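Readers should treat all values here as calculations from the given coordinates under stated rules, not as data from a laboratory. Just so it is clear, the model here is predicted, and its values are computed rather than measured. Cβ atoms are built from the backbone, for glycine too; each structure is taken alone.
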Structure 1
Amino acid sequence: MRILVVSDLHYRLPHYDWLVKAADDVDVVALVGDLADVVNAVPFTVQVVVLEKYLSLLAQRAQVLVSSGNHDLDGPGQHGEQTASWLQSARDGDIHVDGTSLDIDGTRFTICPWWDGPVTRQQIAEQLAEAARDRPERWVWLYHSPPAGTVLCRDGRREFPDHDLAQWISEYGPDLVLCGHIHQAPWVDGGSWYARLGDTMVFNAGKQMGPVPPHITIDTAAGTAEWFGVFDVETIDL
């Protein structure tokens, strides 16, 4: 299986155009949060219409997995916490979103939402506990914020550690965790696009300008992960 991982596209439409073309060469496209951009001049409701069209185009080419980020939230849900309700509306046969776990060719993917409070956090805890039952050989999580204890949460000035994610990784030991959120992580002094917590590999492709977004291609058959960082390309063994 070939998995194409991107995050933090922030409504940059040339990057979405590239992604649609690139999807022809992979089996799964994983978008790990911040598809939209709350500071963009384009109204959020218009962004959603355009993004839903791109998700539909991607789904014609590959399985599409989408987790929400902080820029994707569009208002309080039933418990008063911010959610990305538009993503639930975009859910389709080959478009899988927040709150979903699915198995593809022996790999379980668990897609976690951005959580804004204790209710959503508890929902993620329950989601992970349920997905851990009878887990297959490989388990992959999508979770926008990178975990504490890794260089993936450093932007060069501060750290933005997600301690809850680090605890869940320690508890369940997934094989791969796909993150984003901290745009500069691969390029800061001592930074990287990957890290290891125990036996779990964690990835954050980062965000840069340019015609092609930073991205990671994971090849489960070859056991490799290749990162394209606009000015850098690296490959590691999983």
Structure 2
Amino acid sequence: MSSWIGVGQSEIGLVRTLNQDAFAVLDEVGVWAVADGMGGHVGGEVAAQMAIATIQAEARTTSTLLYNDQASSVEVLTDLISRAHDAILNQARSKSKLKGMGTTIVLLAIVSGPAPLAYLAHVGDSRAYRFRSGTLTPLTKDHTLIEKYLERGILTVETAKTHPERHVLTRALGIGSTVKPTVTAFPLLPEDLVLLCSDGLTKMLEDEEIRTVFAAGELDPTQVCNRLVTAALDRGGEDNVTVVVVAPRCS
């Protein structure tokens, strides 16, 4: 059993008529995920739920491979995302009303031990952050046009916030024949918390506002999770908002 536990919450928000987000909390195998669907009225919801269902099923059967070595852990996460991608593609091919559906994914696996190691795989603009000693650190870079513009110096951070293409993805599950996640590994300390979230949180709250919520949450993942979702809704809840907070079991 993992020595880390996750708490998840998903809300439809105050504007949308459908919740196209989904999440997984698999404490028993040390895997957690958030997906944010897109495409048509029902397509996004189906894509996100399929991605999460695939990861839930596959993670339970392959979780022991996470503990072998770093190479196999990266391979397991990449394979989980590839299987989710293929499942969405196959479903879209069989039902015309689902054509073009896709989803983001951010997937976390923690290998427990004296020096816990976290692996992150993501596609799209659902994000991961680490909160440590009062500091919030982004762990992912969005796969969006805006992020490319920022890297090339075409836009400033301020102009990017209101750019009309700010939510255009460059990668998503279910789009294209193959998908390439960004996979990273990083060490964890016993007092760390890890946040996974859909852009329904980050569109409503700046990183500093997210940090403030963590700082006030007394490292309680349930409290932090609830406060983050409430803060996004209080700010207008313009999108579905989904949050998973992962913390050491002893916290």
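For structures 1, 2, which has the highest computed value of FRET efficiency 1/(1 + (r/R0)^6) of positions 7 and 175 (r between Cβ atoms, R0 = 25 Å, to 0.05)? Before the final figure, lay out the partial values.
Details: 1: 0.85; 2: 0.25.
Biggest value here belongs to 1.
For mean count of other Cβ atoms within 10 Å over residues 111-118, the calculated result is 14.2, so let me know which of 1, 2 that is.
On the way: 1: 21.2; 2: 14.2.
Computed on structure 2.
State the single structure among 1, 2 that was used to calculate mean count of other Cβ atoms within 10 Å over residues 79-86, giving 21.4. Traced to structure 2.
Comparing FRET efficiency 1/(1 + (r/R0)^6) of positions 39 and 183 (r between Cβ atoms, R0 = 25 Å, to 0.05) across structures 1, 2, the highest figure is found for 1.
Tell me which structure, out of 1, 2, gives 19 once relative contact order in percent (Cα under 8 Å, 6 or more apart) is calculated. Mind dumping the intermediate values first?
On the way: 1: 19; 2: 27.
Source structure for this number: 1.
Could you figure out which one of 1, 2 the value 0.7 for distance in nm of label points 7 Å out along Cα→Cβ at positions 87 and 127 was computed from? Computing distance in nm of label points 7 Å out along Cα→Cβ at positions 87 and 127 on every structure in 1, 2 gives 0.7 only for 1. For the read-out helix-only ellipticity at 222 nm (-39500 (n - 2.57) for each DSSP H run of 4 or more, over all residues; to 500), a value of -7000 was computed from one structure; give its label from 1, 2. Of the structures listed, the value fits 1.
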